[in-house]
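Read-outs: derived from the displayed coordinates by stated rules, not from any lab. In this text, all values refer to a predicted model and were calculated from it rather than measured experimentally. Cβ atoms are built from the backbone, for glycine too; each structure is taken alone.
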Structure I
Amino acid sequence: MNVNDFAELNIKAGMPVVSDALDYLKKSLDFLRKDKCKCVLIIHGYGSTGKGGAICEKARQWLKAQERNGRIKTVIFGEDFSLFNFKALELKNRFQELKSLLDVCNHGVTVVEL
């Protein structure tokens, strides 16, 4: 496995406005795709209201649209990354960096297979 097979991307660092966070997400995924990265753990946070913040919501909407359009293979929200999700188990077995996600229900992250 290459060093570049897995990446972690924090799009909430510095508390950006939603549009800046989404621009960063899009540009970063393009770069990682060109660099042959296969799996990305996106940290978008969940917001302080307990209902999901704007960055979380918009990032997830955009990622799911990319999955529907075939530009991203798989999108798994952190709270769905569990022993009961076959694709999550497959990714965990290929990318050991994801192992700890099986232990928690983390609404503040999304796993993407490019």
Structure II
Amino acid sequence: MKKTRQMKFEELDEFGKDLKRLLKKYRTLESDLDVVRQDLTDEPGEHPPFSYRIEGLGLKTCVIKVKKIACRAMKGRGVNSGLRLIYAWYEEELRIVFVELYFKGEKDMEDRERIFKHFN
């Protein structure tokens, strides 16, 4: 019998603002993130090419970027939606903190200042 994991999800206030802004354009994003949460409950670590640990941060906290997020509001794009999710994973605590959500076409990479502000 498979042991069920009780993953705890939290989010930074800035993440909530990112989500609110993106929901105006991508109305399915809330339910799309529910699918991501379920995937992360089953497999929270990095899984290239879908997700990988952001290297070079110099932090003890494991910070992961998800590159492949399916968004139903972007018909025909599948997991190549261009949406990026950054989260911190605390393996021992079974806890994930959503840090940032952005569209690749609007910015090139994660907000490292935000990461350092909260996890340094």
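Determine which structure produced the value 3.5 for distance in nm of label points 7 Å out along Cα→Cβ at positions 46 and 70, calculated from the coordinates; the candidates are I, II.
Working: I: 3.5; II: 2.5.
For distance in nm of label points 7 Å out along Cα→Cβ at positions 46 and 70, the value 3.5 is produced by structure I.
If we compute relative contact order in percent (Cα under 8 Å, 6 or more apart) for structures I, II, which one ends up with the highest value?
Details: I: 31; II: 27.
Largest calculated value belongs to I.
From I, II, which structure was percent of Cα pairs over 19 Å apart = 45 calculated on?
Working: I: 42; II: 45.
Answer by label: II.
Kindly point out which one of I, II the value -8500 was derived from, the read-out being helix-only ellipticity at 222 nm (-39500 (n - 2.57) for each DSSP H run of 4 or more, over all residues; to 500).
Values: I: -11500; II: -8500.
The structure behind it is II.
Assuming 0.3 is distance in nm of label points 7 Å out along Cα→Cβ at positions 54 and 86 as calculated from a single structure, say which of I, II it is.
Numbers: I: 4.0; II: 0.3.
Matching structure: II.
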